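Each value in this text was obtained by applying a stated rule to the coordinates, not by laboratory testing. Small disclaimer: the values here were computed from a predicted structure and weren't measured. Cβ atoms are built from the backbone, for glycine too; each structure is taken alone.
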Structure 1
């Protein structure tokens, strides 16, 4: 099937507002081919078109595969997949650059976004992709912004529902670190899970929330629905981007404010990435102990600086941020990836205020170095809050 026939069939189905049922697609193929195709050719072309018109096209099998976290396309013959052990080339190939562009634009439409020469990039979310059991975060860039051709990035957002026991059994959490983490949760210390992209921050946060007492009410605010802890009293709020007309946006910051009115025992922000950090810190300073969130940072030592940058977006200066942070958050739990691609809890730190008023992270436990100087200050906090 050539690209011209694909385009004509697509246009016919759109003009007729036809469904993508096999019978409708087969009828459109016969009509646009002039009725010269036999049954075998129609069936072959039907399979090709179903790949072109539904799901994620040739990338669908990769997204459905267990363990897939990312699928990346940098050229028609350069498709990469990460299934938890790092990126590796996939066998999938596109016919040409135009095929990659068509898929990117179709996925953009499915996400309610625009992707064309006037708007050459898109960031959105797809639901109902693959088995329907997960959603996908879409990012795409068109030429000439993407110099070598259409660049497509798909992040699989499967619900993070593993518990601490499963992570310990898998070797992602060392026994000593598990005891400290359990103490942080039980003592209702507020904590942030830090790490890089794909390090397992959401997975660890969900497992920690699953260990919260079942009588407590947890309200989670997320940019994308990933947190699914095994907890009996969980409320999930998900932000919404504006539609193609620029209307209907619901921001993370708005949802954090709404969460305060929902009688939460613990407020959780799935990923602190903007001005919502101001509202989160305010909430944690007004009697909402035990809150949590994730933040992008290369180490616990970099978390205060990262929060400074985010707080500036919300109009909070450095001195005010450190003043709020001192009372709001007590610990940082850091996750990282080894060279072999496996994820683990690599460091636990306690946040302390220095003589100059600034907050710094003091390591209590490290995966490679064991117990560190922050162990006693952290244990003291745990013991005080447990009384």
Structure 2
């Protein structure tokens, strides 16, 4: 047996049969761009949908002489041995490769189980046992999705690119599989201080890591410099990943970085992440919305803004403040001064989702003093509202 991949784009492939097996094979052929003709007196619901969409042609009849004219490949899946035998014999006579669903041993070609991740295809055959091949394919697909297999390219791309990856709230297990794959394929990683930095240990030694960490009033790179690095490395033909904490578009300046890439003509994509504004309270047992307590959430970047406190104090629901520990007392007092009840529950969650996670719970009247006494520091998420009283505190 000799393994090959076939380019079926625009080429005629005949599928004989109208059942679920034929439907699955037809769907894959359509995805691969084949010109598909289905020959069957009746078709199942999935095949009927493909026919109705115009993706495939359907001859509503039994298989007949001449159906393989012009075909490059044929799949027969009628479930009737005599018909599949006839299709296979006609294919052999016409020198057309034939995949038989009923008997792999009598096929001239086999359709492997394929695991796909981005531009990586891994085909699996298992001695004519399709269920065994499917199980192996599923296991390989998990490894590809989670970057458990080496995915990095070793040939330079035709054109460099930038991918903004939301790394989640801190725990490296909370990055998305798509983000994990992008990181595994990167030539350059521009990383934030609050990104899941443990993942950097898995990078190849020659991957360039650029520190772009930001702490309040202490920036390794300015935003303008970060934008310039992304564009410059991509223009040099590199696959660049901008690894950020949380989600790139939730107070992460991801929009500015995308705009810089677009203005420079650099291809850019965004992989959303789990935002700390929602996940960190959740990790501490605080639902930011809860029936009977909160129907809405307001998220505020607290360390460098001057909010309009009258509006914030009047809002129903939950207020989430990011990076606001240094001004916690000031903000609590401002909310009370503009009408928020001083007994409103407040929770401060430090190092959310990480081993050092710690929660401090009080009220608008008491939280600043409690935080000082406990030495609360950033990174922290502050939750103001009735839901804060639900915090899971030992």
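Here mean projected area of the Cα convex hull in nm² was calculated and came to 25.5; which of the structures 1, 2 was it taken from? Walk me through the numbers before you get to the answer.
Working: 1: 21.9; 2: 25.5.
This figure was derived from 2.
When you work out FRET efficiency 1/(1 + (r/R0)^6) of positions 68 and 252 (r between Cβ atoms, R0 = 41 Å, to 0.05) for each of the structures 1, 2, which one comes out largest?
Details: 1: 0.95; 2: 0.15.
When FRET efficiency 1/(1 + (r/R0)^6) of positions 68 and 252 (r between Cβ atoms, R0 = 41 Å, to 0.05) is calculated for 1, 2, structure 1 comes out on top.
-10500 is what came out when helix-only ellipticity at 222 nm (-39500 (n - 2.57) for each DSSP H run of 4 or more, over all residues; to 500) was calculated for one structure; which of 1, 2 is it? Mind showing how you got there, number by number?
Numbers: 1: -10500; 2: -8500.
Clearly, the read-out refers to 1.
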